[in-house]
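Novice: Below, each structure is written out as structure tokens.
Values quoted throughout were computed directly from the atomic coordinates according to the rules given, and no laboratory measurement underlies them. Remember, predicted model here, so these are calculated numbers, not experimental data. Cβ atoms are built from the backbone, for glycine too; each structure is taken alone.
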Structure I
Amino acid sequence: MEPFVLKEEQGHPALFMLEPWMSRYDGISAGFTGRNGGVGQAPYDSLNCAFHVGDRPEDVISNRKLIAGRLGFTLDAWTCGEQVHRADIAIIDERLAGAGSLSRESAVQDTDGLLTNVPGVLLTSFYADCVPLFFYDPVKEVAGLAHAGWKGTVAKIAANMVEHMQEYFGSRTEDIRAAIGPSIGSCCYEVDGKVMSYVHDLEKDFLGNDEYSVSDCYIAKEDGKYMLNLKELNRHIMIKAGILPTHIECTSWCTSCRNDLFFSYRKDGGTTGRMASWIGLKER
């Protein structure tokens, strides 16, 4: 069953709720935005959530307010990083709450992963084909997000998040829940041999055995290119890092196939808006 369920109402932002978590855990809000129901104009129409793409800043702020309000958070809670396609994780405490909410410059710099145990903070990150990764420990009440393009994936940002949850908050891998959100699928994600060389290095240096072979994560084409399944590759990394397979939710949504619902960097030719992933611990 698809874990990211579209909730769409006239006059409201389109939101894909992480339904299995939302229905089971009353202490969190988690999901992914669509491209519809905002105020932006073409080519950012209409729910663009990111400053860096060239959209009007006032429209981005308006969209963020719409989303936060519907989730029961304020814009002051909206917290994000300046993503650089690496595997660094930032621990978000009360002092960093709201970083990046009103400007790109005020975001947590040089980070693609955010982790917090502070209630009332809304962690967010931005996408237009890359893979959003969600993490939650319901025992220690810790929540995290990671932005995983192919570079972040082969840099093992998913495993880094698990390590940070263990080191900073005492999480046990058997308690951690993870989810893989809407992103470009293997149906649409073509890469070259250079990218695949990094994937095979990951297999050799980290995954390391037949149980976690990457052979089921790509299809080789006759022209020397490959169709890569970044979702499945991240799932392998999560399992290798100790997360139970039964504790991982994985979407079937492809952002390129469903360009009517999502921004897609590849389908839109590089000029487009960005969706936001979010996770927040609710204040009791």
Structure II
Amino acid sequence: MVETLTAGLRTYRMIAAMWIRSTMTYRASFLLTAFGNLAATAFDFVAILLMFSHVDALGGYSLGEIALLYGATGTAFGIADLVMGSMDRLGRRVRDGTLDVLLVRPAPVLAQVAADRFALRRLGRITQGLLVLGYGLLTVDVDWTPLRVLMVPMMLLSGAAIFSSVFVAGGAFQFWAQDASEVQNSFTYGGNTLLQYPPTLFAQDLVRGVTFVVPLAFVNWLPALYVLGRPYPLDLPHWLAFLPPVVAAVCCRLAGFAWRVGLRSYRSTGS
């Protein structure tokens, strides 16, 4: 297990480094695309600012509180998108048979797929999320304790792991569906958009779904509401705010199992 993980990380690092060197060959192009990525994602928060130009609160939450929710999920998703965002190309490889090229290489297939076309420009999304998060942390009225301070980096790292597991599980699903990248995006990009807003805006059935079925609520809702001192949705106990690392570990294990099952079921195109 440890040897497999070490080999995967080494493979990922080597492939990602190759794409980074390729990207940095044209540094002006990289800077422009990274800035474009930042600007494109910033429009989501601009839409929130436009809403607050007409209202004082959204779902009972102030602008600073929503900025905290937005920045936390945006940063966590940006990290996962940087590390695992290439998983949505797997369906194309399954359809055209180019996955076979990766299978004959003496390296873990998951690491090869995840690092393929590593896009450093996605740092723009992470930067934008961190900027909004910083604004939210500076403007919210919070009684900061050491536990609340530690909750912020824990929320970002655990959230990134949860989103990464969703990317991997979505990639595994494409072994059977072959053209399911949009289904995967509904849980990754769609989940990120959902978590940018407070849970009070959504129906309780939807909140239950992203808490107990696809546990995206552990990305930012539950830990961020603990930081803000806000009541939890569905009257959930407060100790759930400390479970994101556990939930992330379980999600990664399940995603890894789904990946292995999907990879074993692959039969090539026959061409």
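Novice: If we compute mean count of other Cβ atoms within 10 Å over residues 53-60 for structures I, II, which one ends up with the highest value?
Specialist: Evaluating mean count of other Cβ atoms within 10 Å over residues 53-60 on every structure, the highest lands on I.
Novice: To continue, here is another question. A value of -6000 was derived for helix-only ellipticity at 222 nm (-39500 (n - 2.57) for each DSSP H run of 4 or more, over all residues; to 500); which structure in I, II was it taken from?
Specialist: For helix-only ellipticity at 222 nm (-39500 (n - 2.57) for each DSSP H run of 4 or more, over all residues; to 500), the value -6000 is produced by structure I.
Novice: Next up: Computing Kirkwood radius over Cα pairs in Å, for residues 37-132 alone for each of I, II, which one ends up highest?
Specialist: II
Novice: Follow-up. Who wins on distance in nm of label points 7 Å out along Cα→Cβ at positions 5 and 221 among I, II, i.e. which is largest?
Specialist: Evaluating distance in nm of label points 7 Å out along Cα→Cβ at positions 5 and 221 on every structure, the highest lands on I.
Novice: Work out relative contact order in percent (Cα under 8 Å, 6 or more apart) for each of structures I, II, then name the structure with the largest result.
Specialist: The maximum falls on structure II.
Novice: Tell me which of I, II gives 19.6 when you compute Kirkwood radius over Cα pairs in Å.
Specialist: II
Novice: Going by Kirkwood radius over Cα pairs in Å, for residues 69-180 alone, which of structures I, II comes out largest?
Specialist: Top value of Kirkwood radius over Cα pairs in Å, for residues 69-180 alone, among I, II, belongs to structure II.
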